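Chemist: These are the structures, in structure tokens.
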Structure 1
Amino acid sequence: MVFEAVEQAARLATSTVAYAEARAAFTRKEMRGDPRVAGRRQAVSDLNGEWRGFVRISVSNLVAYRAGEMAERYALRGFDAIHLASAARLGERFSDVHFLAFDARLVEAARGSSVPVYERA
């Protein structure tokens with residue numbers, strides 16, 4: 001589903017906190033011996049190369065406050081709320097934004113916040 005969404009997208013965007021989250025995930029997977037991670041160094045190198053191609057939404061005060069409100073309203077974890085608030089902010093600037101997540105609670109929060117969710121065609 002991710003690859004399909006990426007192929008269809010004109011632009012890819014994410015919150016800047018995604019970088020730290022990805023690096024932390026690579027390390028956790030490496031420490032657990034997860035075979036899906038070829039190697040943390042290669043994964044970080046790939047991330048660094050791909051990162052330049054993303055539109056990155058900074059965690060401004062506006063995004064942080066909105067994330068706080070969304071965290072309370074939808075009982076979201078902090079970084080999940082930041083991602084959703086970032087998508088909402090991006091949606092105010094562009095009409096073709098679609099949110100992609102694998103957490104059911106986060107997807108429902110996006111729908112409740114009127115943030116369009118990516119659906120398979």
Structure 2
Amino acid sequence: MAGTIAADTLTHSTAGSLTTDYVVNGSAKAWCNFTSISSTAINDSLNVSSISDQGTGFSTPSYSSTFANAVYSIPTSSGELVGTSEWRLCPRSTGFATGSTAMACYPGAMDANYQCFEIQGDLA
């Protein structure tokens with residue numbers, strides 16, 4: 001059965017209310033926690049169907065639901081470096097496309113025990 005719920009505000013019994021504009025425009029449309037040591041594996045995610053290994057420190061996540069355009073934001077990503085407990089920002093995102101984004105963990109291309117990112121944008 002398919003249907004539509006029309007609402008301008010969502011209200012939780014103890015957590016308050018927010019407009020549906022926040023859900024549509026302001027919440028993460030994709031996020032992922034993955035490892036890139038020896039092989040790339042997703043630990044947990046939302047709207048990420050797979051991640052391909054593009055070489056040491058480089059990966060490309062693909063999205064289950066595509067974005068409306070290639071003008072979206074990856075506010076931050078981070079990774080715990082192999083053999084250390086050191087976390088680095090992995091901000092280099094290039095090759096924005098509606099169905100995937102090329103990403104890199106820097107300084108110096110390095111694989112990470114855990115790499116995390118989230119994406120803000122409009123879904124198709």
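Quick note: the coordinates plus some simple rules give every number you see, no bench work behind them. Remember, it's a predicted structure, so these values are computed and weren't measured experimentally. Cβ atoms are built from the backbone, for glycine too; each structure is taken alone.
Chemist: From 1, 2, which structure was distance in nm of label points 7 Å out along Cα→Cβ at positions 3 and 43 = 3.8 calculated on?
Modeler: Clearly, the read-out refers to 2.
Chemist: Using relative contact order in percent (Cα under 8 Å, 6 or more apart) for the comparison, can you identify which of 1, 2 gives the largest number?
Modeler: 2
Chemist: So helix-only ellipticity at 222 nm (-39500 (n - 2.57) for each DSSP H run of 4 or more, over all residues; to 500), computed for just one structure, reads 0; which one of 1, 2 is that?
Modeler: 2
Chemist: Any idea which of 1, 2 comes out highest on Cα Rg over 2.2 N^0.38 Å, for residues 11-50 alone?
Modeler: Top value of Cα Rg over 2.2 N^0.38 Å, for residues 11-50 alone, among 1, 2, belongs to structure 2.
Chemist: Matching task: 14.9, 41 is the computed value of Rg and Dmax of the Cα atoms in Å. Pick the structure from 1, 2.
Modeler: This value belongs to structure 1.
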